[in-house]
Structure P
Amino acid sequence: MSIENVLFRLSDALRVPVLVLAVAALAAVVLEGGWLLAEQRRRRGRSVARLEHAVDVARDALAHGDRATALRAVRGLAFNEPMAAALGAVVEQRDHPDASNRIAKRLAEYDYGSVRRLERTRILVRLGPALGLMGTLIPLSPALAGLARGDVQRLTADLRIAFSVTVAGILIGAVAFGVSLVRDRLYDQDYSDVEYVAAALAPAVTGAPVAAPVAGLVGVAGGAA
């Protein structure tokens, strides 16, 4: 068997998997778009005044030894569970002798989690057009063979598949790119809120500036994005 036949059989074998993956990717990007709308809806109440008020309440509660109230105040700023865990860690770890490093580590883990969530749509940005191109080229070979035999019906069917997958791939990439851009901004805002809470609350007890190590993590978030 010649190398040309091997490649042809391999390409032909990928026909169904590529079409299945294209449909799955299209469904995934639709779901991601729906989740993004839900995320934006949860953030409608975000404001600097609300953030500052919650920090003031938490600071006063901690001054009176009321950690439970402080936790409720800062967790009320969260828009998802990872953000709530990071905000709670600021209050829970502030009395520890190594509070600055412990809080910085929690914020780093929170940042890495945000990057992982962004990776889902960033993968689709590249995967969609790749599947579209493969789904276009794979049916062309049997389409040309049908043209050579005078089988216009087979030619038409294969070309319809090829062009449909092309459109689907471009749509997947475009929607995924838009979702990634908006999420990148939302997660940067979330991280900025957590950083502000850490800088406002942690130094009061530890006596060491937390803002410097936390600010360094913003570069990690930007570089990973």
Structure Q
Amino acid sequence: MMKVGLGVMGLVAVMALTGCKSAYYGAMEKVGVHKRDILVDRVEEARNSQVDAKETFKSALELFSEVVDIQSAGLEEAYNKFNKAYEKSVGEADKVKSRVASIESVSKSLFKEWKSEIKEYQDPSLRKASEKQLKESQARYTQMIKAMKGAAASMDPVLAAFHDQVLFLKHNLNSAAIASLDNEVVRMQGDVSRLISDMEAAIAEADAFLASWPGGGK
């Protein structure tokens, strides 16, 4: 990821937070960081967030399974670990969604600029080559962002199910109630397995996009 001075970064961070997108991108370009660089960085960040989220969801499922396996002693400790894992999952899910939204924001500006600048070519062959490259890049981007948004959406029902289990366990920390959750473990395993599959597909799409991006990413 490209680095710039702390003073400049502070300024552009304020611009980003206040919604001054054009000013933000303009300031970044003045220090040599272009929209294509920002897009690549954000795709990398989103991919890494999905990797982290995948592991967090797997960990939460494992901790939920441990709660159900415990008969009596240690139930509260196991519940507390599961609850913390659930809360971490919520945080990771929010991070993934934020990263995906940031990708959509910069990509919209980047592709709009690219399309506009194609009109400036005087050489027909160069204009045609750029048009072809833009079309291919947009197609790859569309495929990637669809996978990322799909994976992000898949997190919601799993989080809702985790939340239900957290609430149930909070008021039913006894072996009889825990025994009734055996079927829930099986169902949750299926839900998390599908989520992980969606996330791995999105991660693969991000890697493919970065590998095929003009100039090899950076």
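Bear in mind that the values in this text are calculations on the coordinates, not laboratory data. Just so it is clear, the structure is predicted and the values come from calculations on it, not from any experiment. Cβ atoms are built from the backbone, for glycine too; each structure is taken alone.
Here are the numbers for the structure shown:
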| item | result |
| --- | --- |
| Winner on distance in nm of label points 7 Å out along Cα→Cβ at positions 75 and 99 once structures P, Q are ranked, highest first | Q |
| For mean count of other Cβ atoms within 10 Å over residues 123-130 computed as 18.6, the structure of P, Q it came from | P |
| Label whose coordinates, when distance in nm of label points 7 Å out along Cα→Cβ at positions 115 and 195 is calculated, return 1.5 (choices P, Q) | P |
| Volume of the Cα convex hull per residue in Å³ - structure with the largest value, from P, Q | P |
| Which of P, Q leads on distance in nm of label points 7 Å out along Cα→Cβ at positions 107 and 187, largest value | Q |
